[in-house]
Each structure stands twice: as C-alpha cells, then as structure tokens.
Structure I
Amino acid sequence: MVFKIRKNFLLALGLTCLLLVALLVICIIQRETTGKIVILAAIMLPVIGLFAESWRRQILFCDDAIITRRLFRQKVLPLADITAVDTVKVRRRVFISISSEVDFLILSNNYDHFDQLLAQLQERLPESVISEETRDLVDNLPKKNSDFFSLWLAVGVLLLILYTQLGGTF
C-alpha cells in the first residue's frame with residue numbers, strides 16, 4: 001500500500017498557492033510597488049515549495065523495506081535493519097521515529113490512513129523494536145485538524161485580499 005499526505009491538506013495548500021500566484025500576477029499587472037511584489041514573491045516561494053514537497057511525499061511498504069519518496073530524493077530502509085520504532089506526541093500531532101544503526105525516518109500523522117501505516121509497521125516488524133507507546137497509538141490515534149483550519153483561513157484571507165485588490169469594497 002502507498003501512503004500519501006492527506007488530500008484535503010493538499011487541496012487547501014494547492015488553493016493557497018494558486019491564490020498567491022493570482023495575487024502576484026494581479027499586483028504585477030496593476031504595477032504595484034516593487035516592495036509589495038518582492039514581499040509577495042518571498043511569501044509565495046516557500047508555500048509553493050511546501051506544496052511540491054507534500055504532493056510528492058509517499059511511503060511504500062515492500063516485502064523487505066520501507067521506501068519513502070520525496071521531491072528529488074528517495075530513501076530505502078530495510079525492515080531487517082530497523083532497531084527501534086518510537087513515538088513522540090505533541091498535542092494532536094504524532095511523530096513516529098523509525099531507526100536503524102545507520103539511518104532513520106520520521107513520519108507524522110499528516111499521512112492519509114496513518115492508522116493503517118502503524119498497523120503495517122506492527123505486522124512487519126518484531127514486537128521488540130516497537131515501543132509500547134507506538135503499539136498503544138494504533139487504538140488511540142489523535143486526529144489532527146489544526147493545519148486544515150490554518151490553511152483554509154489563509155485561503156479566506158487571500159480571497160479577501162484579492163477582492164480588495166480588484167477594487168472591491170466592504
């Protein structure tokens with residue numbers, strides 16, 4: 001099974017990118033000040049980079065390895081080499097650390113079907129390498145929605161800015 005970043009996160013992030021590009025184009029067409037255009041471009045570039053990176057992220061379970069794919073890179077961690085699987089919880093965000101002697105992976109619960117990802121880890125790895133907290137997490141996985149709220153708020157603010165930039169008034 002292939003695990004990807006949640007689609008509703010990607011949708012909101014992609015819409016944010018699209019609105020930022022539209023705002024930049026409108027500012028250029030309207031001959032706004034150079035400072036405004038530079039600041040907008042400086043905000044837009046990391047957001048587009050985050051979207052591209054998130055869109056490309058994948059986790060695959062093969063018979064003998066975990067493969068993570070990211071923008072411009074791929075990492076393979078053989079299952080036989082894994083020495084520890086630990087969990088760190090920060091509020092509703094969960095990070096899973098998968099370690100071997102020479103390498104490691106850190107995964108978050110921003111992946112779609114994260115519960116199935118954890119179940120795959122438990123199926124394929126010896127019980128001795130999986131921490132108790134990670135085993136308990138399968139049954140008690142927190143749902144994280146703060147990123148979605150923040151992104152949809154950004155979409156709303158950008159729509160409002162576009163509206164005023166095009167001459168709309170309140």
Structure II
Amino acid sequence: MPAQAQCVLASLVDMADVSDIAEWCSQRGYQQATLRTRRPNLCAALREAGIEIVDGPSSLVLWLDDEICFSAPWTQSSSGGEVLIEASLPMTRGVHALAVETDRAVILSADGNGYRRIEFTEGQMAAVDIKPLTTNTIDESARQAGFTLIDRWVDWSMDPPLHSDPCHLSLFRNV
C-alpha cells in the first residue's frame with residue numbers, strides 16, 4: 001500500500017506569543033510604543049518588559065493583526081520613529097496560522113471568494129471578514145507618508161518572506 005502524503009493545513013513552528021513580541025521590542029531598546037492590536041495580552045507583556053504604552057506619537061508604532069486594513073499608522077510615529085506592521089497578504093485558497101499563543105489561536109482562511117480572520121479563545125470563536133493588502137499597497141502608503149522599508153519578515157520567526165507567504169511583518173522608518 002503506498003504511503004499517503006501528509007496534508008499540512010498550517011505551520012505552527014515559530015509562532016509568536018506576546019512575550020516574544022515584547023522581547024523583540026525590548027531588545028531593540030524601545031522604552032515606549034503606540035499600540036494597535038487585537039492581542040488581548042500584549043499590552044501587559046509590553047509593560048512587563050518595561051515598555052510604556054502611549055496614545056500619541058512614539059518612537060515605535062505597532063500596528064498588528066491586520067489593523068493596517070482599518071487605519072493608517074503613519075501619523076503615530078515620532079520623528080525618526082519606526083512603524084512595524086503585521087498584515088495578511090492575499091492568498092488563493094486555504095488556511096494559514098497567523099498566531100498561536102498560550103491562550104488563543106488566529107488563522108487566515110480564504111475560499112477563493114473572500115478572506116476571514118478566525119480567532120479561537122477558550123471555547124469561543126470569532127470570525128471577521130478582512131480584505132488583505134498587498135505589499136505594494138502598504139509600501140506605497142508608507143512612501144507617500146515619508147517612510148522607507150527597513151526590513152520585512154514572513155512572521156515573528158523573522159524569516160525572510162517568500163512570494164507565496166500569506167502574511168508578513170514590515171518595518172518602516174520615517175526619514
């Protein structure tokens with residue numbers, strides 16, 4: 001009998017918990033950040049790492065969980081500041097894990113007609129229709145606001161993205 005091929009729906013390797021995100025911010029020397037996210041525990045993790053969360057412009061702006069689809073982060077950055085955007089890229093079909101944390105999991109699902117961000121927490125599920133943005137759209141928005149792309153990764157593993165990767169982190173700096 002021939003061996004059956006494995007069907008991998010989502011890779012759970014190198015998924016970031018909020019403590020990993022806070023550690024990344026702390027290692028880069030940030031002392032304050034402007035935060036826009038759906039991660040319920042990230043604010044506390046950043047504070048535990050010694051990073052103050054501010055409402056106004058700051059040296060680090062974190063626009064995570066596809067928040068870039070709903071608003072622009074550029075005005076929240078102080079002069080010479082950095083903006084880190086976590087967004088989903090369009091994908092044809094399938095399921096991709098965006099975040100697997102200690103108390104929640106988030107996936108992006110595409111059926112060829114639409115995209116959904118599905119979050120699982122403690123026996124609950126919430127689905128939100130989203131419209132992923134292309135990197136070209138994000139890059140052009142950044143350029144118009146006076147920002148330059150510094151680096152881009154597939155996710156919090158900080159691996160370089162491939163063309164087929166449906167999510168990414170983009171780090172921009174205003175000049």
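Computed quantities for the displayed model
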read-out: Kirkwood radius over Cα pairs in Å derived as 18.3 - corresponding label from I, II; value: I
read-out: Which entry (I, II) yields the derived value 3.6 for distance in nm of label points 7 Å out along Cα→Cβ at positions 134 and 158; value: I
read-out: Ranking I, II by distance in nm of label points 7 Å out along Cα→Cβ at positions 38 and 62, the structure that comes out highest; value: I
read-out: Parent structure of the calculated result -16500, given that helix-only ellipticity at 222 nm (-39500 (n - 2.57) for each DSSP H run of 4 or more, over all residues; to 500) is the read-out and I, II the choices; value: I
read-out: Structure (I, II) behind the derived value 10.3, 29 of Rg and Dmax of the Cα atoms in Å, for residues 30-77 alone; value: II
read-out: Ranking I, II by relative contact order in percent (Cα under 8 Å, 6 or more apart), the structure that comes out highest; value: I
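Just so you know, all these numbers are worked out from the coordinates, no wet-lab data involved. What you are looking at is a predicted structure, and each value in this text was computed from that prediction instead of being measured. Cβ atoms are built from the backbone, for glycine too; each structure is taken alone.
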